[in-house]
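The structures come next, written out as structure tokens.
Just so it is clear, none of the values below were taken in a lab; they were calculated from the coordinates. Please read all numbers here as calculations on a predicted model, not as lab measurements. Cβ atoms are built from the backbone, for glycine too; each structure is taken alone.
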Structure 1
Amino acid sequence: MATGQQKTGAAPGRNSSQDQGFVYLPLIVGWLVPGAGHFLLRKWGRGALLAASIVGMFSIGLAMQGQIYTGAHDILEILGMAGDLGTGLLYVVGRLMGWGSNLVQVTTADWGSRFIVVAGLLNVIAAVDAHNLRTGRKAS
């Protein structure tokens with residue numbers, strides 16, 4: 001005879017209240033706004049650290065005259081643009097405001113571009129982490 005867990009299809013040890021709702025919301029919101037996915041899950045400390053780290057790296061990259069990739073002409077620019085897109089709304093605001101549109105002319109500007117790309121990659125990892133916390137794949 002099947003137990004109640006087997007009838008509903010819920011995995012053993014999972015909270016059924018976590019299975020309700022749109023489970024991709026922390027992923028999408030966490031990608032658009034750094035740290036917001038964790039804030040939705042009430043992980044205030046983790047969300048604040050991620051938001052400060054990502055926004056800080058993005059800001060430092062811009063302060064170092066780093067470039068925000070706008071087009072993709074070769075494989076390295078495609079990868080840079082993919083990393084920049086990971087910052088979500090920071091990328092959109094940066095493009096609209098014209099930040100990071102200057103050509104890289106000094107060594108620190110090249111490092112600034114890397115800071116911006118790594119901020120995007122960290123934001124993607126943070127958004128996936130928020131999704132994993134929401135679905136129960138990762139314990140809090």
Structure 2
Amino acid sequence: MKNLEIRFARDNDCAGLEKLDKKAHKEIKWWEHQNRREFEKIIRSNNFLTLVAEDNGLIAGYLQATLKFDSSALWIEDIYVDKKYRRKGVTSRLLDKFTDHWKGKKKSIVLITSDKNVKIFDKIGFTKRANYMVYKP
């Protein structure tokens with residue numbers, strides 16, 4: 001993984017992000033798919049921050065957070081790593097870049113995840129505090 005770069009997303013990443021997001025939606029049924037235009041809006045917005053893990057020009061994973069400036073917390077809403085890059089430290093590197101960027105600027109970083117991933121994020125330093133539930137009429 002020596003060619004893996006963790007960086008802020010750019011406009012030219014949108015096609016790769018959409019492709020990876022389709023994989024996430026196919027694998028995780030509750031995952032809400034975002035298309036290229038949505039990624040373009042998000043990347044250009046001041047309310048979101050998207051990091052990508054790039055390996056030789058391919059997007060191996062990404063992290064997307066909502067920046068709520070009226071709040072003392074940041075919300076990581078999406079973090080997804082392609083299956084062939086899992087268990088290689090990509091998630092940790094994305095989270096390290098994100099937390100390093102915001103260290104001292106916010107009181108807390110909230111990560112929305114499923115129960116099956118709690119152990120993974122616990123090892124990285126997150127602590128489970130509550131359950132998050134969604135109702136869609």
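Quick check on the output: -19500 is helix-only ellipticity at 222 nm (-39500 (n - 2.57) for each DSSP H run of 4 or more, over all residues; to 500), derived from one of 1, 2. Which one produced it?
Computed on structure 1.
Going by distance in nm of label points 7 Å out along Cα→Cβ at positions 47 and 103, which of structures 1, 2 comes out largest?
Greatest value across 1, 2: structure 1.
Which of the displayed structures (1, 2) returns the greatest value of distance in nm of label points 7 Å out along Cα→Cβ at positions 31 and 127 on calculation?
Max of distance in nm of label points 7 Å out along Cα→Cβ at positions 31 and 127: 2.
Looking just at relative contact order in percent (Cα under 8 Å, 6 or more apart), which of the labels 1, 2 belongs to the structure with the highest value?
1
Out of 1, 2, which structure matches 40, 36, 30 when Cα extents along the principal axes in Å is calculated?
Structure 2 accounts for this read-out.
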